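**Student:** As structure tokens, here come the structures.
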Structure 1
Amino acid sequence: MHQEDGAREDFTCVFVNPVGQRRADFQHGCDGMFANLRVAAGAEQARALLAREPADLLVLDLERCDLAIDLAALGALVAERAGAPVLVLCPFTNARWLPALMAFGPLDYAIGPLRAQQTRALLAARMRAGFSVSAPGVPTPSETELRTLLAVRSACQQALADADDSVRYAERLCAALAGWPGVVHAALFQHRDGDLHLEAEQGVEGLHLMALLAHDGRLLQSPLRHAFPGLLAAATGEFTLLDTLDKAGEPALAARLDTFGARMVVGVPIPAPGPGGPMGALCLLFGHAQPFSPAQLQALDDLARLAAHGLRMAEITRENEALLARITHLATTDALTDLANRRHGESLLEQEIKRARRYRLPLALILFDIDRFSQINDTFGHPVGDLVLRTVADTARALLRSSDVLVRSGGEEFQVIASHTSAIDALKMAEKLRAAIEQVEIPGCDHVTISLGVAQLGEGESGDSMAVRTHAALARAKRAGRNCIELAMS
């Protein structure tokens, strides 16, 4: 045995991994460190070895293990150790194993990938410390730490007050997460619109993860998505723990993060409410590497679920707003022409009357309908009639100002609410409408004409009174032979 290792000559070990080459590499790398080193391909074989001869140390190498398949068997091994030393070698891309195995019993862990010399140094250090499962590897949280975690959780819960807006909520949540002991930077990534978005980040001044990670403005296309825990957790749904930045195999990224004081990065997936991938991920950058206790890992999971709740509330708010907008559109819009319908038109007219009176501005109402429209329906059929209505609406809409309101008030009847418009200007506008509609070609019936009535709002006049006068003017235009304009009497 190598004296510089500082290991104990009487120490025995059982190493568990399903891959033969991994077992052989461990045996070769740890040659001489143990009085007796045995290897097993799985939990049952390890149990048989331990039954024949107990071991001082059980090493569970989780590389190539499947959480859904292997957890129960490996967890049973941890439970059967009854507090005896267990070292878990966990790949940084799947740190979800740690809280799952910790539920079975106390253990120590190290994050991989580890080179042979790193593994040897790790084991030597742990053996010198006696493999205490509470001291060097996984600390028991102090009362101060627990109070801090509770304060972080409370701040994250208070952020839910802004959950009606996903960006504002993400900003408050990241500000709360920055209060986690040792965190220098916190970020929230969210899936939406076919890509991953950085909703918010708080912490080190000058550190902008979007600029550091994105490729052509897209995070899911980033060449660093396999190495940066925040992106990896959002893409795979796996809890990712990179306790040493160089383990990701991206030295340029490690060096860049190091300049901002980040030494460890954690990515926690935000679970979706149903099946499928995660909603995104929380990403915490720490100023130094530190082991996590079961309480801390549980707190991270709780905060991710709290983030999921907040993002879902924001999503529901957006859905409700979109639904309300859709309902409002259906309630106020004519389905055939996409114009304001009669009820909405009456409401808009009352609003314009109040504005005209308040600012002492002129207001005009133009009422027109399509001449002999019933004959068009009877002769050419209702589909052609519908086409006529849409064509007249589109032609009129193209001529009007942005401040004018075009309304389908019923059947073949339309009205224009023309703000800031006197009777003379309204007559000019009506003539433009009449001439344009007369000239437009409509497939199936060639041309149509319209008759128009025009009125200007009188002093103290109501919307109903103005509408009655305009209808009377339209009736006179019909009696005058159609395809003409009449001004309403005062």
Structure 2
Amino acid sequence: MTNRNGVTALAALALLNVFTLGAGLAVAKMLPARLALWHVPRVATARVVLPGSVLIPDSAQGSAPSRRRLATALTPLAAAPALGAHVGLVVTDLQSGSVLFSQQAGSGFEPASSAKLLTAVAALSTLGPSARFTTRVVSGRTPGSVVLVGGGDPTLAAGPPPSSDYPQPATLASLAGATARWLHARGERRVRLAYDTALFTGPTTAPGWTISYVSTGNVTPITSLEVDQGRLTPAGAPQDADDPNNYRPRSLTPAADAAAAFARFLRRDGIRVPGQPHPGDRPRGGRVIAAVSSPMLSAIVGWMLRESNNVIAEDLARQVALRTGRPATFAGAAGAVTAVLGRLGAGRGIQLVDGSGLSPLDRVTPQALATVVRLAAWSGRPALRAVIAGMPVAGFSGTLAPGQSVFGGSFGSAALGMVRAKTGNLNKVASLAGITDDASGHLLAFAFMADQVPRASQLSAAARAIDAMATALAGCGCR
């Protein structure tokens, strides 16, 4: 019986093969003649050839752009009425540093947020890209007391942010949980809470800042203890989300708000905290009970540059001051950033009073900005590369994405994905500094600045004119 079944199966399989071949021949006769040119794929018999270089060194891409042709492309755009009477431009060869085009490149301009490039380079050079900032809870001066100690972490959040936010910050909720576990393990269920902001000193707002900077959601008073960069929900609670489009007024008392949030988390975790937290100093020799640390500085720099985060910039500038032995004040931070850039060969043409560029008293030359960009991109200092990686990309990310600032909505196709740059804008200031490949693949650094835009209502038109210059630069082979 088994043999008979096997023979039957083989016969059926043979008939199926015959039918399939016959059907194939019939269909082939019905197909257009051109399909007879198709061939069954074969394995090539030729010897395998190794690929050449994928990334061609810039030095192999021919000469730098022609100065004359760059001038022809950029000069008419720089004369746009919306830019006003004070317009500075500089374009340099990224590899050699030679200046290919300049217009008022040595004149001082209000940089607005393009000044964050200076803070980013100084912070990475001084602290290193793997640096982290720690918020601690230490034992107080008396039994049953603890002190929340601000460590100048500009990314600290109150509660957990959305999982989509990157990088994920340290949270007071996590710190409170660790503190509560430490207390429970010792049978303690009640503490008095103080908070210490002694790491940063001096005024909490910079020369030239107005209260409108806080009320319009641009910044919060600068202190070593705050959460969510002072951003608040409509109910007045810490926002716990990275939302650069939150233009609600920020906290006027960021340290007290952070301490109050920490007290709420302690209570949630079963610890009684009577009254309100009060300012206090960390006692010398106080025992560290719990601690949380920020993301690495390289990630924080990217966060700052993409969304032009003023609080992050001011905190990082103060960290530079602390590392270089200066007071963590606005003046100390501005002096520290300038001094570090000077040691790197890029300090000329820089006069700062803050670390974010918010102050109208800041002055930076286009040449200085372009020099700092080249320092980050081509100096042989890998620690600085986070500046280039973190800058917004034209048409795609950060303040160069459509709808995220006055820039980003009017780049031409040549600039999309090719221009990486930091934006800057105040009421009558528009600036852009970064890098791009031109149409020939030559890497260029540039800085475009205008700080006398005739009216605030013309700021968008001024930004479009600068976008047009960046597009012209990216699209110009200019040999």
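Readers should treat all values here as calculations from the given coordinates under stated rules, not as data from a laboratory. The structure presented is a predicted model; accordingly, all values stated were derived computationally and were not measured.
**Student:** Given -14500 as the derived value for helix-only ellipticity at 222 nm (-39500 (n - 2.57) for each DSSP H run of 4 or more, over all residues; to 500), which of the supplied structures 1, 2 does it correspond to?
**Tutor:** Details: 1: -14500; 2: -10500.
Only one of 1, 2 returns -14500 for helix-only ellipticity at 222 nm (-39500 (n - 2.57) for each DSSP H run of 4 or more, over all residues; to 500), namely 1.
**Student:** With relative contact order in percent (Cα under 8 Å, 6 or more apart) computed per structure, which member of 1, 2 shows the largest figure?
**Tutor:** 2
**Student:** One of 1, 2 was used to compute log10 I(q)/I(0) by the Debye sum over Cα atoms at q = 0.11, 0.18, 0.21 Å⁻¹, for residues 166-293 alone, and the answer was -0.43, -1.06, -1.32. Which one was it?
**Tutor:** It was calculated from structure 2.
**Student:** Shifting gears a bit: Determine which structure produced the value 42 for percent of Cα pairs over 36 Å apart, calculated from the coordinates; the candidates are 1, 2.
**Tutor:** The read-out comes from structure 2.
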